[in-house]
Structure P
Amino acid sequence: MQAKTTKTAAAPAVHTRQVGWWSLLKRDLYLSRHYYVLMAPFMLIFFMFTVIPVGISLGLSFFHFNMLELPRFVGWQNYSRLFLNDDVFLIALKNTLLFAVITGPLSYIACFLFAWIINELSPKIRAVMTLVFYAPSISGNVFFIWLIIFSGDSYGYMNGFLMRLGVVLEPIQWLADEKYVLAIVIIVQLWLSLGTSFLAFIAGLQTIDRSLVEAGTVDGIKNRWQELWYITLPSMRPQLMFGAVMQITASFAVAEISIALAGFPSVNYAAHTVVTHLMDFGTIRFEMGYASAIATVLFALMLGTNVFTQKMLRKIGE
């Protein structure tokens, strides 16, 4: 009888909390209605062209679908085929992870270091240097420069330079030899990596409160490296998070550079990536269920790496 009474007494409290939560939500929606109205077009487009397609792709990865017949449920068959029977995917996965491990951290650090150095220059020189470093990432047909440099005949700049020095006696087929092609694609990816993250870092450095630096000097900061670790980096956490997401996405989504330099497919799949494998099955073979499984694995890799990176960035300045 006592337990029943306690339960009855607790019920109004739960109902009160629920009513209070709902009232707070309605009040927040009413007070912030203008912001929600302004965000509505973007959120609508975001859900229609990002969230819903990702959800459909995840569901479709459990079906066999060739765009000519109705989808047929196959369970985990696409994933088992991906990891157990598809040797080309394993090569692409290895190449993609190699790209991510090398180009991701290096490009991220390079973006910040160049932004940090350029930020110390005078405003006019800073604007010019920012354009110089950012230009490769927005230039069209930039791959033709590297095709000329690594041309497989004696007219290629690299072959001509090495033959003039006597290092080699005959031209090297840089983009047709699996020993060199992956390294060349990594170099070009690094050259093109100073993009949006680079601009975000420069913007973040411009917004740092100089009074924090003065206070840090009073508290015992003795050199620029301590200032960087204890003041600059913690003050730029939003830009650092944004840059990490952009660089990780770029390092995992390498495809255009590989196709432009090494062809599609590359020799012995030496520069084959998960994205080019996805393009193969999604846009050429039209095995949409299998392509969705590839996309889901790629999405999981990107998501996991982003979560890990954000946890590491939270430790800056501790």
Structure Q
Amino acid sequence: MPQSRRSLLTAALSVPFAAAAQTQPPAAVAMPERGRRPWAQQISQLRIGVLGGENEADRIGRYGGYARLIEETFSVPVRLFQASDYGGVVQAFAGRHIEIASMSPAAYAASWMESNGNVEPILKTQEADGSTSYIAVMYTRADSGITSLEQMRGRSMAWADPNSASGFLIPRAALRQAGVNPDTFFGRTGFAGGHEQAIVAVMGRQFDAGVTWASGVGNAEDGFNRGMLRATAEKGMINMRDIRIIWRSGPIENGPIVVRKDLPQSFKDDMVAFHLALPSAAPEIHRAVERGNVIGWVPARHEEYELFLQMRRDEAAERRRRN
């Protein structure tokens, strides 16, 4: 790669995709009083979408206590809707088959587009350092000999999911910012079916590198204080000594908790109150859902995710151009 292009690539990929805002946490909120609500006449069963990207048993383990606590608090049956990939939850929102889900920013954008705007964000995660952002990281095997993004030219890349910001849209947008075509830069690409599956595929030498999400807080050598690399290591599936991070994005707005817009406002208010109270009322459940230590949640707005709507439009335009 010519030096001028290499310098351009390195510089452009350091540009942030969102402001790394430091946000004051909201005042402590009491867990909503237990009991059935009037909104239950419309929502006889509360269906919670759970994004794919890890095995089903682990998802049930992380969300089981969360679902039971919601059920006990509002006296309404709760069912976990587990999709095999991000697209399953996107389509479930579009078909009005779920009421609420915690989503990546790109999956929220897809849901908004597929449902003709019938979803809205209510809260987003606040990290341990007070920020409301995370990062995308590109990783290889430590023994691969690959030490930089430039060395990935002509190599194989495992994308996590087409509706993932960190696992697809952000790295592709970063390459385009650098004037590099992501469809020709790599020798081979493929979708692994999720973040965990991509890590397994890279460690199994099916691909040279993958991309996933990390909090960006803490030590990179440990997989940061939360994120998919850290979670996979904690499950004993990988050893972080066998992983090398060769690129990281600027800060990306944390994905939101999303509800259907056509549901009663009283339901949305109860969901906000429940989640704001959860970190102090049930810290272990909160930690399991968030995959690590964070402060809690703060309000989210649709405008904060307009960037991801545009990224999806750009990807669609690029597909039309290729075809």
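Bear in mind that the values in this text are calculations on the coordinates, not laboratory data. None of the values given here were measured: they were computed from a predicted structure. Cβ atoms are built from the backbone, for glycine too; each structure is taken alone.
Suppose distance in nm of label points 7 Å out along Cα→Cβ at positions 70 and 94 works out to 4.2; of P, Q, which structure was it derived from? The correct label is P.
Taking 19.6, 66 as the value of Rg and Dmax of the Cα atoms in Å derived from one of the structures shown (P, Q), identify that structure. Checking each candidate, the match is Q. As an exercise: distance in nm of label points 7 Å out along Cα→Cβ at positions 238 and 270, calculated from one structure in P, Q, equals 4.0. Which structure is it? Answer by label: Q.
Could you tell me which structure in P, Q was used to calculate helix-only ellipticity at 222 nm (-39500 (n - 2.57) for each DSSP H run of 4 or more, over all residues; to 500) as -21500?
Numbers: P: -21500; Q: -11000.
The value was obtained from structure P.
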